[in-house]
1. 55, 22, 21 is what came out when Cα extents along the principal axes in Å was calculated for one structure; which of I, II is it?
2. Identify the structure, out of I, II, from whose coordinates distance in nm of label points 7 Å out along Cα→Cβ at positions 10 and 50 was calculated to give 3.8.
3. Could you tell me which structure in I, II was used to calculate helix-only ellipticity at 222 nm (-39500 (n - 2.57) for each DSSP H run of 4 or more, over all residues; to 500) as -7000?
4. As an exercise: relative contact order in percent (Cα under 8 Å, 6 or more apart), calculated from one structure in I, II, equals 21. Which structure is it?
5. If we compute distance in nm of label points 7 Å out along Cα→Cβ at positions 42 and 58 for structures I, II, which one ends up with the highest value?
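Computed from the coordinates by the stated procedures, all read-outs in this text should not be read as laboratory data. On a predicted model such as this, the values are computed, not experimentally measured, just so you know. Cβ atoms are built from the backbone, for glycine too; each structure is taken alone.
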Structure I
Amino acid sequence: MKPLRRAVEDFLRDGPVCRIATVLSNGSPHVSRVCPVFDGKTMFIDLTHAVGTANALKADRRVTVLIAAWVP
C-alpha cells in the first residue's frame, strides 16, 4: 500500500465525525456515528457501543465509512 499524503493523514487524525453504514441481516441500512482514532498508519474504530453496527458486520461484511471535518 502506498503511504498516505501528509494532508490525508492530518485529515484522518483530525476528522472528528465518522459514520459507518452497514446492512442489517434483514437487508435494511444501518448507520452509526463512531469516534475513530488514527495512529498515522491505521484507523481504529471502537464498536463496543455500536452493537447494531457490529451485528450488521457479522451478517454482511460490506461497509461504507464517511469521515468528515467538523465546520462550525
Structure II
Amino acid sequence: MKKIEFLPGKDSKTVVGMYSPENEYVHWTGPVQAIGNVEHWLTKIEKMMTQSLYDLTKKSLRNIPRERN
C-alpha cells in the first residue's frame, strides 16, 4: 500500500513525501497542499512525485565518481 506523509499537526493539509509499497520513504522537492477538489490536488501530488524522483536521480548522477582518462 502506498502512503503519503502530511506535515505534523491535527488538521495539516500539507503533503511532504511518500512511502513506497516496500516502505521506502521519499521526501518531496516541495510541498503539496491537499485543499480543494480532490482531482486537482491528487494531480499535483502525481506531478510532485515525478518531479521529486527526477530531482533525486539527477542529484545521484552528479555524485557518481567519474573515471579519469
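1. Clearly, the read-out refers to II.
2. This figure was derived from II.
3. The correct label is I.
4. Details: I: 39; II: 21.
It traces back to II.
5. Biggest value here belongs to II.
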